[in-house]
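Structures are listed in the sections that come next.
Rule-based calculations on the coordinates, nothing more; no lab input. Keep in mind that what you see is a predicted model, and the values were worked out from it rather than measured. Cβ atoms are built from the backbone, for glycine too; each structure is taken alone.
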Structure P
Amino acid sequence: MEINIEEIKKVAKLAKFDITEQEAELYTKQLSAVLDWVNQLKNVDTSSVKYKLEVAPARQREDTPVLSPCAKDVTAAFNEREDNFLKVKKVL
């Protein structure tokens, strides 16, 4: 599957990555090679492969609230409190 440089630049822009022209060319070649290899996997005959699925039993623990051993140290660092809440400055 052929990927063009414009598609690489578009994905980089969406991901907010600044890439150079040389990087875009390199990524175009590399991604095209990866996608070609994935397309080759579509042609592999897996009809003789036996399907096997094993699911591990879910291990669940009781959900019980526990105070952290350092909770007093953490709360002591705050000057302002209201009931069981810690007041912090507005973050914007």
Structure Q
Amino acid sequence: MNSEVMPNPLLARARTRARITRDRYRRYRRPLSVRARLAALEEEVQECRQLNRRIAELTDVVAELLVLVDDRDEERVREVLAQYRASF
């Protein structure tokens, strides 16, 4: 048996979220003007929108690939993957 302890992914995720929350709290705790806080929040909202759009695109690609793999259309799978990689 390996003497190393495997990190618990849920614990690691919770620690990461706690760190992010703590950093955000510290950032917004500073005495900023309402306009500065609003601008910072708008930037975060825009970032969330971009991430959500990217997740939706990835979900579409995965769904399309699953159908193509099930149909055994290897050429079309390569084509979809090439399109996805070109979108970066």
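Consider the structures P, Q: one of them gives 13, 23, 22, 25, 14, 3 for P(r) over Cα pairs in 10 Å bins from 0, in percent as calculated from the coordinates. Say which.
For P(r) over Cα pairs in 10 Å bins from 0, in percent, the value 13, 23, 22, 25, 14, 3 is produced by structure Q.
A value of 10.1 was derived for mean count of other Cβ atoms within 10 Å over residues 20-27; which structure in P, Q was it taken from?
The read-out was computed on structure Q.
As an exercise: helix-only ellipticity at 222 nm (-39500 (n - 2.57) for each DSSP H run of 4 or more, over all residues; to 500), calculated from one structure in P, Q, equals -12500. Which structure is it?
Going label by label, the one that fits is P.
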